[in-house]
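What follows draws every value from the coordinates through simple rules; no lab data is involved. Computed from a predicted structure; not experimentally measured. Cβ atoms are built from the backbone, for glycine too; each structure is taken alone.
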Structure P
Amino acid sequence: MSRGSPKKRVWPLSLAHGLNDGYGAFLSALMPLLIERLGISLTLAGLLTSVRSSIASFGQWPLGLAADRFGPRWLALLGPALTVTAMSLLGTVPHYVGVAALLVLAGLGTAMFHPAGASLVPEGGSRGLRMALFSAGGTLGVALGPLLVTQVVSRFGLSAVPFLLVPAALVLLVLGLTLPRGNPSPRAAFRFARHPQRGSVLRLWSMGMFRDVVGTSVSGFLAVVWTRRGASLTLAGLSLTLYALAGALGDLVGGRLSDRYGRREILAGALLLAIPALYLFLLTKGPLSLGFLALFGLASAASVPVSVVYGQELMPESRGLVSGLLLGLAWGVGSLLVTGVGALADRIGLEPALGFVGLALIPAAFLALSLPRR
């Protein structure tokens, strides 16, 4: 493999994605401790998830535009630096408002990175697989982040979490030397409203919004589900790791199959598989429930890199803007509803509330089926 080959240039992007999303995943793992320490309800806990997720999501649209206009590399470096700093300090703040402020900064860092990183994924054949490798880096980070932080907290307490800044700084140094450069495209980003493919891109966005309200709700409350079933915090963290590892596998499977069988077909198939997997997870207990959780994580994640590649193929001149729309704005609108899921859970129970929100996967699958074949 040559030094400048596209496959080799994907690994720094995957590493950066893993760093950013791995530290961002600290919130879900620490949520049971934050609820106890701050003395908050599930509604306020859901609001914390919504704060970070909304900033991380809605910020991607304008920051994707900035990546197109000024070049994506500086955003791809600054974003993870901001995320890891804010999340490493999360356990040191004793007040709800302070925790929320740190989550705003972490969300902003994520909003910087995602559209910039996605727009740097090299073009060429098997681009679905390369985007899947980029996406899997983030998903693996989400898998390892909760495991890392729960082990640190279990052994040394919340006060030790800031020491995780040290390995993060070393990774950021490597990224500064290896991340690829992207070319700015100052004028192309403004053509969305007149683009002939905007209708298909908007359908992709709507599909992602329905999918992400379900995925964000499950991941945001997953540790709470297991602790309320009587599991330890360590087992709750392991469930998050399993969920994310299954998602990483789903990224790779979805991306590779979409190169071979088509974007639309894999999008629809993945979402249709996610529906029964979610309800079987909620209706079963023990190892069987973990198995269905893994299947749901695989199926729901399989559609993420496929939708981004599909959107970039529809509007290749505005890759940062399209990435911000499909990765960010869809996730953001879905994440806004997590507070409502928490409020519903306070009334009817957490697992019934997750079952109710899971119905959003049905219109997501129909929207995928409505997309044109490519």
Structure Q
Amino acid sequence: MRIDTVEKIKDLARGAVLLGTGGGGDPYVGQLLLQQEVREGRYPHVIEASELDDDALVVCVAGIGAPTVLVEHLQGRDVCKHLLDTMESHLGRKVDAIVPAEVGGLNSIIPLALSAQVGLPVVDADGMGRAFPHLEMVTYSVYGCRTCPMVLANEFGDTVIVDSTTTDRKAEDIARVVCGQLGAMIYGMLYPMSGADVKSKAILGSLSYSLEIGRGIRLARTEYDDPFDGLLNILHQPDIDRHARVLFDGKIVNIKRETKDGWHFGHVEMCGLTDSSQTFEIELQNEYLVARQNGRMVCIVPDLIATLDRETAEPLTGEALKYGQRLKVVGLAANPMMRRDECLNVFGPKAFGIDNGFIPLEDLQIDD
């Protein structure tokens, strides 16, 4: 996969916002960085996991913090290169490739911008096939890779190295404290692992799927009377374990937000366009966690919830939602690996304090 035009960058970012389930950070800042590299003739190099040597050193790079403050902490061009240099110095060896921690908004674009800047390949994969608010909520951690050593830095260059922790959840707790002290938005390089680990423990094809979705939305705007028809042709393919449906079509009537401890918490309330008695609610912690229609659950983590402009099918992040917006909410099945019991123990509903157990999207009913 080659990302060599501004149009491809925008397509990939659009798809990544949809898969980011409201989180992952607004991709605009990352887009600007990547577009500048491309305009100057430097392109990200995307490879498949199968192209990695088993003993290759692969690291994740990601933004960490509350998406609501991202516009107050614009990412400098050299922040991630500084992370890379610090990680290589700490480990005493060169990094061979980069892999996204998550696919979603900014955190899909950051690895590509770093790849174009320094010439390292980016693996077409990630650790969840969506976005999640905790560092340990990745398949890398579930299947035995460790978060640390981890390097954290803000846009001013304040840097913290966490050499080791007893658990990946403890690494998350430490990173969240550092994040709060450094402005609620930082950048991290973490999960140093082998090429063999990536091949067996990552969600494969995440970046190419983002590009497919984003390009599909753009083309559907001209090829279909309703762009959601074209979008669902991509998202809903049961023969390859892709399940998707429109959960609700309505407008936002209330939003409650709070930025606390480096997270964006929120509650979104919607009603039907023609029947205001039809209600819909979404709870979020950086990402959308659970959706309820008329009080009944219709989608829950780790399955994905996406909010899109009802006319253009443009995906919107949680911090971009506003009173009065008219949206369609789409539910998507998570990657089958994410639905395994060992994964649900780490990022299923109970991990977020939700009483409901996990029920697959395709087994839940929605009101017509």
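Quick notes
- Mean count of other Cβ atoms within 10 Å over residues 168-175 from the coordinates reads 20.0; which among P, Q: Q
- With distance in nm of label points 7 Å out along Cα→Cβ at positions 80 and 328 derived as 1.8, matching label from P, Q: P
- Origin of the derived value 20 (relative contact order in percent (Cα under 8 Å, 6 or more apart); candidates P, Q): Q
- Here mean count of other Cβ atoms within 10 Å over residues 48-55 is compared for structures P, Q. The highest value is that of P.
- Answer label among P, Q for the case where distance in nm of label points 7 Å out along Cα→Cβ at positions 136 and 160, calculated from the coordinates, equals 3.2: P
- Structure with the greatest value (metric distance in nm of label points 7 Å out along Cα→Cβ at positions 16 and 112, set P, Q): P
- helix-only ellipticity at 222 nm (-39500 (n - 2.57) for each DSSP H run of 4 or more, over all residues; to 500) from the coordinates reads -9000; which among P, Q: Q
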